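Peer 1: Just below sit the structures, each encoded as C-alpha cells.
Every number here is computed from the coordinates shown, using simple stated rules; none is lab data. Fair warning: this is a prediction, and the values are worked out from it, not measured in the lab. Cβ atoms are built from the backbone, for glycine too; each structure is taken alone.
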Structure I
Amino acid sequence: MFRLLIVEDEPATAAELAAGLTRAGYHTTLAHSGDDALLTVLGQPFDAVVLDVMLPGFSGFEVVRAMRERGCGVPVLFLSALGAVADRVRGLHEGGDDYLVKPFAQSELQARIAALLRRGHPSQAAAAPAVVQVGDLTWDPHQQRVTRAGKRLDLTPNELTLLALLLEHRGQVVTRSQIARSVWQLEFEPPGNTIDVQVRRLRNKVDDPYDRKLIHTRRGFGYVLEDL
C-alpha cells in the first residue's frame, strides 16, 4: 500500500483529503504545518506528498526546497488556492512535480497522484491499489467497493475508513488511538463511547449477517480483523 503525506492546515479540508485517499486505498499521514511536514517527510518513508502552499511555519514552497536540498526525492503534488501562473511555475521550479489548484475534483487529485506514483514505482503502479481479501470479505480500493460473500456492503465514509485501517493491519491489533487518528484525525480518543459505536456500526454490516466473524475485540488493546 502506497504511503502519502498530506500537508494541510485547515482541519476540515485535511480530514476530507485523508478520508478520500484512504478510501482510494492509500495509507495517509497528516501534517498541519510546514515545520511538521519537513520533520515527518525526512523521518519516515513516503511514496508521495500532497502539499499545501500557505502553511504555518515554513510555506509549502520552502518545505519542498528544503526536501530537495537534503536529497529527499519523494514526489510532491502542490494542492493550493494560489492558482496564478506565477505560483504554479514557482512550485515546479522549487522542486514540485505537479500543481493542482483548489477547488478540485477528487477524481482528478487521485489521477494525478497515480501518475506521480507510476513515475516512481513503474513496476508497482499497474497492480496498485491492490484488491485485499480476508476470508470472504473483499475490498477493491480502486472501485471503493467492499463485498462479503459476494454481496456488496453499503458503508459510510467513516465506516469505510475504519475498515480500510483494519484491512491494512489485518491480523494485527489496531489501537483505539490509531482509530481516532485515522477516522477523525484526532491525536486523542474522542469522548464517551464514540469509538465503540463506530466499531459496532461497522460490525452490523460486516459481521452480524454472517456466521463467521472477522472483527475481533482485544480487550485493553484494540481490535483486529482476521479470519480465525
Structure II
Amino acid sequence: MKNLNFIRYFFFIGFNYGWRIAWFIIKYEVKGEKKYGIDTTGFDHLKTLQKKGMDISHATFYMPVVYPLLEDCLDFIPANNRRHLLDIGCGKGRALSVAAAMHYQQLTGIDISEKLCAEAEKNLQLVQQQYPAITYTIAVLDATSFQVPLTVDCIFLFNPFNGTIMQPVVNNIMQSLQQRPRTIFVIYINPLYKHLFLKEYFEEVFQSKQLQYLDVSILCLKKNALKKPD
C-alpha cells in the first residue's frame, strides 16, 4: 500500500510540477518515511470537506514539504526556540514528527480537515513511542479564530491558505506576541504572503530556493519591535 502511495505521488508531482522535481522528491520521500517511521506521503484536494459544505475556497490542497528542506529549516532554529512548535495546516503531521526527532518539546498542530488530523494523530502516536518526552496536541480548527498559545516560540507554515486567511493568522500571531513579548520564529514554505509578516516588523533571517518550487523563508520578529506591557 505504501509503495502504491509513492507511485501515485510521483506521478502527481511529475504531471503538475515536472519530472525532474518528481524524481528529486520521491527519492527523499522513501528515505524520510523509513527514517522517521511515519506515513505522510500523498496529496489531498480536500474534496471531502467540500462535500460537507465547508468553504475551501481559501485553502490549498495537502502536500507535505520535502524532507531535506524540512530538516534544514527545523535545524536552523536555535535550541532556545525549540520548546513549543505550532504547525498551522499540519496535514498528516510530518513537520511535527520530524520536529520531535530534533528535540522540539511541545507540538501543536491544527488543520480544518478531520481526516488529515486523524492521520496526524496516528503518526504522532508512533513518534511518541520513540520520543516519550514530547507532548502533542492535534486539533480540527479554523486558523482564523485560533488563539496562538503564549508558549509557542516557533511556527511552521507550508502555504496552507491564501492571503484572505493568512492576514487574520498574522493578526493572531501578533496578538499573542502583544500579550507575551518573546522571540518567535516563523518557518514559511512557499512564502507567497511573506509581506504580511514583514509589515509587522518581522525580518527574514534565512532564505533558500531549490529547483522551482522548494522555496523557504524563515522570519523572526525584530528586536524591540514590541514594547513590553507596563
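Peer 1: Output the label of whichever structure in I, II has the greatest value of FRET efficiency 1/(1 + (r/R0)^6) of positions 9 and 177 (r between Cβ atoms, R0 = 35 Å, to 0.05).
Peer 2: Going through I, II one by one, FRET efficiency 1/(1 + (r/R0)^6) of positions 9 and 177 (r between Cβ atoms, R0 = 35 Å, to 0.05) peaks for structure I.
Peer 1: The value 14.8 for mean count of other Cβ atoms within 10 Å over residues 17-24 was derived from one model only; which of I, II is it?
Peer 2: II
Peer 1: Next question. For which of the structures I, II does the calculation of distance in nm of label points 7 Å out along Cα→Cβ at positions 137 and 201 return 2.7?
Peer 2: II
Peer 1: For Rg/Rh (Cα atoms, Kirkwood Rh), the calculated result is 1.00, so let me know which of I, II that is.
Peer 2: Of the options listed, only I reproduces it.
Peer 1: Next question. Identify the structure, out of I, II, from whose coordinates mean count of other Cβ atoms within 10 Å over residues 81-88 was calculated to give 12.4.
Peer 2: On the way: I: 12.4; II: 21.5.
The value was obtained from structure I.
Peer 1: Moving on to the next point. Comparing structures I, II by mean count of other Cβ atoms within 10 Å over residues 65-72, which one has the largest value?
Peer 2: Comparing I, II, the top value of mean count of other Cβ atoms within 10 Å over residues 65-72 belongs to II.
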